[in-house]
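Input: structures, listed below.
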Structure 1
Amino acid sequence: MEEKIKIIEQGQGWICLEKPGGISVHNDPGRDLISGLQKQLGPGSTEILQPVHRLDKETSGLLLVATARDTLAGLSALFAEGKVTKRYKALVHGHFEHPDQARGTWDIPLTKSAGGRTDPRGRGKRVEALTCFRVLDHSLHYTLLDIELFTGRKHQIRRHAKLAGHPVVGDPRYGSPKAIEFLKTQKQFDAMGLHAYFLKFQDKGRTVTLELPDLPPEVERLFEEDKA
């Protein structure tokens, strides 16, 4: 990738980046985020460059990258044990009509692997999946949610949102092809409305809180135009 990668914060053995939507983290050698970071920092500047957790290609926001092996092991364990607070902003289709839906929980069990548009739960053994949401704002056609993840199934927010009848805006896997085509051709919108904006964890005896509250400009533009 050509653009300079924005570093939000650095700690002992880790870096927190701002990941743009539409960029793969590490599955596109030479063009992905980790390749870009390696080039930006220079060869040999860190022991390793390894993402500690997953962010889908289409998702924007905070990404934690380990720069030392011992730190990678420690931070990975925190994520695996559910000791990291992870919050997202999601722009989803439709409205939450009733007052008791201002806050809610999605807890439909999901497979650990990804599902599909017609079967978001996934095929095979399903396990516990817990997503909590709070309504922040709404426009004519969309609702902005604050979401906290308590489990880490692949595409969990996207799958739960789809199952709830409120797919994430612009979701190429779980959204409606007709809606995606409309957004591209009529709204010049070619992104996905899911943004990882908050991480909190313990690091060597201190609490680290990382925030990136602003939605990406293209998501913000779509939402504001839909309010007009």
Structure 2
Amino acid sequence: MSTYVLVPGADGRAWYWHLVVPELRRRGHDVVAVDLPGDASAGLAEHADAVVRAIGAGPEARAGLVLVAQSLAGFIAPLVCVRVPVEQLILVNAMVPAPGESAGDWWAATGQAEARAAFAAQQSRDPEAPFDLLTDFFHDVPEDVTAEALARGESGPPEALFTQPWPLQEWPDVPTRFLQGREDRFFPLAFQRRVVGERLGVPVEDMPGGHLVALSRPVELTGLLCREAPRPRSPARRA
């Protein structure tokens, strides 16, 4: 048995994982789904604090910790790994930071906008269309799940998350896997293969689904989260 600690992306709500949690428990695992801070002043340290608190005061008492980070949580999860004995880090459709880079700078530094436009053109969609929540995020999420998500109201990350530089000098020495939806319109697969290859040096494991795979493909995602082989590699530790 492992303990899966599930960290949401920009929405910040543990609800994002509500379809994955029972799937993991059915497989005999313990699960901690994290709610992230919502106040405007909460930055990277406060978000990492929230994850550490959710894990509990005695993380060594839990069975092997597997930290799972969605999207923007790619900036947060490594900060937890240097404070808590994490057995494996799994990034899902995630942002991979470079030392000293803020989440606000990440977009231009990686060329995300150009990659998103190119993928839209490849799919015969308007490459110049502005971001649309339904088109970019919920296009493959079942209608009832989308309706429930929208009924919960808008939630977004604090501004501080986008302005603070990522404080680590290198990626933590933790076995890391990267899962990526093949139909992700926001962070296209080819884009992620390039960024992850340059910054982490680990393979990208692709799967069906868009950006919100925990809502659109919870069973498939859970299967990959629980997969033991191939053994995850420690990333190339980039200074």
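Only the coordinates and a few stated rules stand behind these numbers; no lab work does. Predicted model, so just to flag it, every value in this text is computed and none were measured. Cβ atoms are built from the backbone, for glycine too; each structure is taken alone.
If distance in nm of label points 7 Å out along Cα→Cβ at positions 106 and 130 is calculated from each of 1, 2, which structure is the one that comes out at 1.7?
On the way: 1: 1.7; 2: 2.3.
This figure was derived from 1.
Have a look at 1, 2 and say which one yields 23 for relative contact order in percent (Cα under 8 Å, 6 or more apart), as calculated. Value 23 for relative contact order in percent (Cα under 8 Å, 6 or more apart) corresponds to 2 out of 1, 2.
Of the structures labelled 1, 2, which one yields -6500 when helix-only ellipticity at 222 nm (-39500 (n - 2.57) for each DSSP H run of 4 or more, over all residues; to 500) is computed from its coordinates? The structure behind it is 1. Quick check: 16.8, 51 is what I get for Rg and Dmax of the Cα atoms in Å, for residues 10-137 alone, calculated from one of 1, 2. Which structure matches? Source structure for this number: 2. Taking volume of the Cα convex hull per residue in Å³ as the criterion, the top structure among 1, 2 is 1, with the largest value.
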